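Trainee: Each in structure tokens, the structures are laid out below.
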Structure I
Amino acid sequence: MKIKNNNSGISILEVVVAIMIITMGMVGVLSLVIQNVEAQYINKNVLMASGLAQEGLELVRNIRDLNWLTPGNDPIIGWKQNIVGDGTYTMDYGGLASIKMAVNSIDEAGARLYVDSKGLYTHTVTAVAANFYRLITVVDNIDYLDVKCAIRWKDGTQDHNYTAETYLYNWR
């Protein structure tokens, strides 16, 4: 009986091809992971901006509601009292005490938001600077107020904008 000598094995070419296939698969997976991390960062900022814009609208709505509860306010036009009509301004969770009417553009330093020691967003410069700017615009249309809150932030060199809008009526 003759023993057959089988010297076949893996050639260097087969090893190189296998390594290339594995490398291409890993590059695809890594690019997907990087893309997901970038999307998560952008989505986090959009979610923050939407919350800050909604807060701006609610601050103005709160002033209108407080006007209804204030005794002696004129029931016809008193609901607009302390709400700055036909203008732009900033306001934070301090409500009426925090209104700044000297801010005309969202790009101004006065529109910048800061995070205070409680983790709340404010326009007070003594807190830690945030990446967001907020400007509230109110247009008085006699029967209703058109309230817009614009948020701007920057990711690297790219500017992002988010705007929320509501109409406030004297439905009481």
Structure II
Amino acid sequence: MESGSGLGANPDEAVVRYLGEWSIRMLLLAYSITPISRVFHSARLSRMRRAVGLTAFTYVLLHFISYVLLFVELDWQLFTEDLSERAYVIFGALAFICLSVMAVTSTRGWKKRLGMRWRILHRVFHPAIILAFLHYIWLTRDGFGVIFLYVSCFCILAAERGYRAIKTAR
């Protein structure tokens, strides 16, 4: 019988990386709901957008918490040093802030309070996912094929949104 966690030589890094990878996947899934629901004329799918978005944020939050607990060990001075010295931490932190604002304001109450500004505020998802990709790319040492796949999917989805915006503006 083999012992061990199966997480390799550095289980802390494996946990943080695992949650980060699932964060990216869930963010892409959330980003894909609107274009897919439009293509298939599915209002039912469209109604799932908030739940999937909050699930994605949950993964992002768990990724951030695991980083803070396992890497910086709640040492806020070390965290601020990481922020000042490591670009990938800056990109990740900025993406986390953007997604936190979206998660907090995702309720019906906030939507009503913010009115038309709510839709504008929630466009912060676009830079947030780009920052998340930059965070992920900066950390990747090999195996860029997966990142290429994720970025390609994002570009296709963004192109559909851009095409739809141009078509609607005419």
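Throughout, read-outs are computed from the coordinates displayed, never taken from laboratory work. As the structure is a prediction and not an experimental result, all values here were calculated from the model.
Trainee: For relative contact order in percent (Cα under 8 Å, 6 or more apart), find whichever of I, II sits highest and give me its label.
Mentor: Top value of relative contact order in percent (Cα under 8 Å, 6 or more apart) goes to structure II.
Trainee: Continuing with the same structure: Tell me which structure, out of I, II, gives 28.9, 118 once Rg and Dmax of the Cα atoms in Å is calculated.
Mentor: Only structure I yields this read-out.
Trainee: So helix-only ellipticity at 222 nm (-39500 (n - 2.57) for each DSSP H run of 4 or more, over all residues; to 500), computed for just one structure, reads -26500; which one of I, II is that?
Mentor: Derived from the structure labelled II.
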